[in-house]
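Next come the structures, one after another.
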Structure P
Amino acid sequence: MNKSIRLVLFGLLAFVLTSCQDQVQQVAGTYSYKISGRAVVHYSLTNDTVTLTNEEGAMDLIRIDSTAAMMTFNVLRGPVYTTQAQIHGKQITLDPYKRNITLGSTTYTVTASGTGEFYDNTLIVSLQYQSNDISTDEITLVCKKN
């Protein structure tokens, strides 16, 4: 009986310790990233679906606390964007942030947000871009941990 109680207490302790792990610390670090997809441009009388120019760069996932992180996107030969994200287990939710996208010769400011999942050393996020003139279709952010 005494051995059974110790075994149950050990199992309970192991469960508590693993459930209290710092979820951000496990995935924090520097990643290489690429964004690709399509956007719909809304004109006064028509809509046009445009393939986005692929974007590449470095992304840093920086710990704020056990479930919150700061994400910085350093676009190769381009600007830097930042946002916060919430991490719960393997799931990530990016807070909305402003960024620019260029379609043809026109640059648009959009609000970006997204949700995704961690797989080993890879993060895959489904992004959404929104503005008065733009909505998105199938934009994917893939980040590979360096």
Structure Q
Amino acid sequence: MRYFDPRSFQVTTPGIRIPASYVTQGRLAAVLRRDTADAITRLGDPPASDLRGGPMPPDDTAERRHHLRQLHDLVTQVNMHGTDRHARVRALRAFYEQALGDFDGLLSRLPNRTLSMGSRQRWLDDPYAALRTYADDEGLW
């Protein structure tokens, strides 16, 4: 969750900068800054909770538990297919494709600079491309 990201703690002229707070958006496969999570919530859609995977964590301790729950739920969803590699890839592929659609919808609805294509690249496009490369090489796509 980037809690140990050295860029989170930067020495500046006045001193050490306070790290940003992050919130896992489970259905987006992303960990986004809390201000971005708040902007998603302000869209007024009940699906904001669905995208996040539950209510907004009130603090960083609750966020860590929320993040682990999102990871656990996704691993459980993939593992329910046992050793069937085709089914496991299909489940993960469906997850990423849903996330890509949801992410694109948010990009079009949120104010500029709230959410970026760079975030989409880092959190979705790159992992999805890695899954595809693996699945193609293994004949599972």
Structure R
Amino acid sequence: MFLETMVQRVERGVADLGRRIMRPDARTQLREDMYGVSDELGSRQKALMQCREELAVLRDRINENHATVALLVGRIGMSVGRGAGDRAWRDALDLDKARRRLAEDQARLPKVEQLAVTLELQVRFLMRRLARLQEQLYGG
């Protein structure tokens, strides 16, 4: 990943140098702008897709942890009622872990949701920008 990023930076640097030397015409500049916006759009769309997947996994895990907490609370009550203190103690430890995981996931959820919203806005902005550039290049 690092090597790929470095190669892309070098390519951009060479392209920028070429642009400064050659002074491209307006249509060439529009095409280059379109390619840049298109690349950025693809990158943001990929990041959005990954973020949405992460969000779905996080929400599923929160639901599972809620169910686990409810189950363990019930099992602890039954174990205490039957006089099975050892079992109740193990379930109480598991309950503590489940509650900690639930709290961590619930704290993380708003951050991931905000990231998804931000990426969605960026994708929309880039799509509009790409459409404007295409219109300038092909329609005007």
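Out of P, Q, R, which structure matches 0.70 when FRET efficiency 1/(1 + (r/R0)^6) of positions 54 and 118 (r between Cβ atoms, R0 = 25 Å, to 0.05) is calculated? Mind dumping the intermediate values first?
Numbers: P: 0.70; Q: 0.45; R: 0.95.
Value 0.70 for FRET efficiency 1/(1 + (r/R0)^6) of positions 54 and 118 (r between Cβ atoms, R0 = 25 Å, to 0.05) corresponds to P out of P, Q, R.
Among the shown structures P, Q, R, from which was the value -4000 of helix-only ellipticity at 222 nm (-39500 (n - 2.57) for each DSSP H run of 4 or more, over all residues; to 500) calculated?
Values: P: -4000; Q: -17500; R: -34000.
The read-out was computed on structure P.
Of the structures labelled P, Q, R, one was used to calculate log10 I(q)/I(0) by the Debye sum over Cα atoms at q = 0.13, 0.25, 0.26, 0.29 Å⁻¹, for residues 38-101 alone, giving -0.51, -0.94, -0.98, -1.08. Name it. That value comes from structure R.
Have a look at P, Q, R and say which one yields 16.4 for Kirkwood radius over Cα pairs in Å, as calculated. Don't skip to the end; give the middle numbers.
Working: P: 17.1; Q: 16.4; R: 19.7.
Answer by label: Q.
Largest in distance in nm of label points 7 Å out along Cα→Cβ at positions 46 and 94 among the labelled structures P, Q, R is structure R.
Coordinate-derived values only; no laboratory data. Nothing here was measured: the structure is a model prediction, and the numbers come from that model. Cβ atoms are built from the backbone, for glycine too; each structure is taken alone.
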